[in-house]
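I've put the structures underneath this note.
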Structure I
Amino acid sequence: MPLNAPRLDTATFAELLADTRHTAVHLQMRDEYAVGAEINDFAAFLLTGIPNLDVTHSFWPQWIPLVKDAVARGVVMRRARVISEPVTDYIRYEHALAPLHLQAGEEVRWLPRRQANDIPLPGNDFWLLDERIVEFHHFTGTGEWATEGKERIDDPATAALCATAFESVWERAIPHEKYTAQAP
């Protein structure tokens, strides 16, 4: 780790991403999340079927500049989601919001869960930064952040497992613009 790199145990995700030089990949594997920042927007989406794509709304004013800055530095940011089909309302919501991720500079793909049967996957969602730092996300059974919601690891074997899992998913996954998230 470089001399001026943020400390793994105390750095914010923004600081870790600012120190990332090559790749930042995010694997999401849940069909439902219930995180506080999205609850009202998700409820509105359920009523209207229309996502709030205002970049000045919710957590987007913080997220979009982080992504744009990383991409401008040459970091390739990719997000893949392993999903059940027919998709849940929450996955339809995430799919509807994906244009904001794309606009910021992330690449997004979707993999139907039935196509992931033979891929060894970690037990939790994660971010992998420069194939060396893993930030696992822990959720309760209902999709809320668990008490110890984030766990960071810089173990090379864990990073390699996550890199292999992500690349296997990415290779099979469908680019956002070609995937339709249909409800039952």
Structure II
Amino acid sequence: MIIVPAKLDEVPRLVQFRIDAAAWLAPLGTDQWANPFPPESIAASVSAGDVFVVKEGEDCEAVATVTLDRKIDPEIAELWTPAERAEPALYVHKLTVDRRYGGRGLGARILDWAGDRAARQEARWLRLDAWTSNTKLHQYYLRQGFRHVRTTPDPAEVSGWLAQRPARRMPHAFDDRTTLTGQP
């Protein structure tokens, strides 16, 4: 499998990932991602070079996606302490795997790729936030080596479960066709 930067013409597929994930999650008892995500917001992240897709091959449809950047979601920025915000970190957002590819360890490989990329960008941490009530997702991230940092006590904050793991170089088994500034 390859991992490549997403292209603007893939925005409809990226929107569909979220719709499909919400439909899959609803019967499991969570309303995570139930609100449609604005395509223009996804397009802005794609244009910024922060969205990546996993494909079987160059001309194939994306089977997974992740947004990886240095930006803390502004809605939850205050949940990270000033000292934590000052540390170099990359943040995982919108990690989604097509259900046809679920259960194959693809999400774990994407997280390993993200941690490797974070290390190559000299970040100390790979961080994420998760839906506060999605305890199954919390357990998944803990199994992937993340450490729970804190959960906001604010019941109005729906994505207030924070976790991180050290950024480190590691194998991920993708044909990585992305580039980093200053690197091939």
Structure III
Amino acid sequence: MGARMKPADGAMTLAEMKEFAGFSAATQRYIRRALDIGLDRDDALSRWSRDVVEAASIRAQARVYDRLPEVRALMPEDNGLDAVESFLAPLVTISAFDLSQGRLPSFSSYRFLYERLVGAEVRPWLPAAFCGAASLPTLHPDLRRRLLQSISEAAATASGWSSRQPSFYPAWVEKVDTTALPG
């Protein structure tokens, strides 16, 4: 963000914060963890693992997210079909991992995360990647149904997408000991 924010920038940031606040605590936690891993922000293993199972999940997620630079580099310049396979195949694979974790229960939570992991230019491709990943047989049929029902017709058939980059990137927040605060 520049030194001077326009009022519209602040309103959009606030809208992004409100959207994030509307997600369940588990979804919020998963998004923050995924951003730490995908954007190489912090040591996700030490910050987020509560047990050996979660540590293994974080290691697996880091291995899958190793393909994110490739996805960013292969972002198609236009809607032509010539670049779709090399771009969409790894995006669907990464998406399938995230959706299989059960912490992104809807298209809106998926979109929120992937706009930040990949960038605003991925928006036109997200409905296809989400539907492709959500319909894979590796997901439980009940999860597939819930995920596919979560994408609205408007999201699936949008004629245009904003190119505005997200401005709110949720991160770990230390708990404050309110008993130690004055007054």
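No lab work stands behind these numbers, since they all come straight from the coordinates. Computed from a prediction, not measured in an experiment: that's the story for all the values here. Cβ atoms are built from the backbone, for glycine too; each structure is taken alone.
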(request) Match the computed value -11000 of helix-only ellipticity at 222 nm (-39500 (n - 2.57) for each DSSP H run of 4 or more, over all residues; to 500) to one of the structures I, II, III, and report its label. (result) I
(request) Tell me which of I, II, III gives 2.2 when you compute distance in nm of label points 7 Å out along Cα→Cβ at positions 79 and 143. (result) II
(request) Consider the structures I, II, III: one of them gives 3.8 for distance in nm of label points 7 Å out along Cα→Cβ at positions 15 and 119 as calculated from the coordinates. Say which. (result) II
